[in-house]
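Trainee: Next up: some structures, all given as structure tokens.
The numbers here are math on the coordinates, done by the rules we state, and not lab data. A quick note: this is a predicted structure, and the numbers were derived from the prediction, not measured. Cβ atoms are built from the backbone, for glycine too; each structure is taken alone.
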Structure I
Amino acid sequence: MENKTVVFRGGGDVATGSIYRLHKAGFKVVVLEIEKPTVIRRTVSFAQAVFDGEITIEGVKGQLAKNVENAKEILENSNIPVIIDPKGESIKELKPIAVVDGILAKKNLGTKIDMAPVVVGLGPGFEAGVDVNAVIETSRGHDLGRVILEGKTKPDSGVPGNIAGYSWERVIRSSCEGEVKHASKLGDIVKKGQVVMYVGDTEVLSPLDGCLRGLINEGTNVTEGFKIGDVDPRGIVDYCYTISDKARAIGGSVLEAIMYFINK
């Protein structure tokens, strides 16, 4: 296989599971991100390179690239370039074998089936055979990771996945509009009712006991109802720094989908 370049639209924690697995399988992966990503699981999201310049996740380094040429240099060093390119304008120049939409916006933000020989969408908002070649089921449960070659995934339920008996209870959302300021840091063990951050002058409390697994970047301006944090009731700090079971499972499915069409 001569062309091993795969472009990912989005570098959040779920997409990162796929980025990592494709990188380990020998693909040259390039990540496209927005100017200010709103990821909360920052320790396991290649998108965080936009803020920090670089990030290493389970031994794989992601680096912020200035442009496509710089991205190619980063690839030559066996690292993962992250380019600020929300519209995907660099895809034509990169000429990838595959494009994966891992934004998880629950809707299609401009990904088209003719962007590359293989185009894959993660989660709701895509139809296999219409705007992508394949869609991957991202909802926890029996069908998680299923490769769909015709049709759509389950519709967005709006209910977060169940972890240790908690679903929506573990997600922290902003109660107002404002700028985020941290009172705790990622990986902290927190108690129910503890102040973990502020939105403007408003305290944001932990909804339960556990480990603060997700925390949006400080200085981010958010609106009311915006997802800004995540408490893991299992309370295992190491889970903050490793790719989740869900992201890793989806990553295997993305690899399957790409290889299916390449071999076909």
Structure II
Amino acid sequence: MSVITLTSDLGTTDYYAAALKASILRLVPTVNIIDITHEIPPFNIARAAFVLRNVWKDFPEGSIHLIGIDTQWSRDSPFVLIKRSGHYFIGTDNGLFSLIFDEPGDAEVYDIGMKGDENMVFPSKAIFVPIAAALLQNKSPEELGQRKEAYKVRPGIKPVVAYDNIRGTVIYVDTYGNVITNITRELFEREVGDQPFSIVLRKGDRDLTKICRSYQEVPEGEKVATFTSAGYLEIAINKGVEGSGGGASGLLGLRENDVVRIEFDKE
């Protein structure tokens, strides 16, 4: 099964996403095209990376992930093809990939050569799609680009660990208004463990003193802390979507880059 996934900031109101898919089908009519999302805010590579790092491993090996975010070519940010763990990624080497992958791992990075006459108005369609089609036609990465040492590293925002607290930030707000932080389950278990703790939100609330396994462990409309399937601390309102009281982001006044702190007593 041949799969191409699409992640972009094209939106779905205009014709751009449809044109991108049409260009793929024209070259590879039998491919399965999966829209991960076209609703990334313009040029927001951090959000695109968060979405991709949570889903790319769910696809079968051999999948090609086309990433149309901030597709402005420059010598400092060239277009690249990356092979990792049996998957292929096509996008701009602007730090995006260092945010998708925790470590380089087995990544092979290839600089997509530019002749100079490419259509740069819509690179995802004019440049990325032919590379994806060539891979599906059994071209090797070595035939499509020049091997380079590594992709560009862009430092991500990491939680700050102090003696008796962890200071994290909101990195994503989903459609339900659930607030996802950069505090991982691994970090929580290592620093807090079984000790009593309080999660301090923007308004100074300290009501959250328990990590739940599901939203349903609290009454409807109540705050709940849990870990996402990918292992990130999430603050939510049980069934708090629009029309039912609102989500955590709206009700608690939490937005991306806001601080969420876990306080605990060190033994």
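Trainee: Hey, Rg and Dmax of the Cα atoms in Å derived from one of I, II reads 20.8, 65; which structure?
Mentor: The structure behind it is II.
Trainee: Same structure, new question: For the read-out percent of Cα pairs over 15 Å apart, for residues 93-132 alone, a value of 29 was computed from one structure; give its label from I, II.
Mentor: That value comes from structure I.
Trainee: With mean count of other Cβ atoms within 10 Å over residues 29-36 coming out at 13.8, pick the structure among I, II it was computed from.
Mentor: II
Trainee: Between structures I, II, where is relative contact order in percent (Cα under 8 Å, 6 or more apart) highest?
Mentor: I
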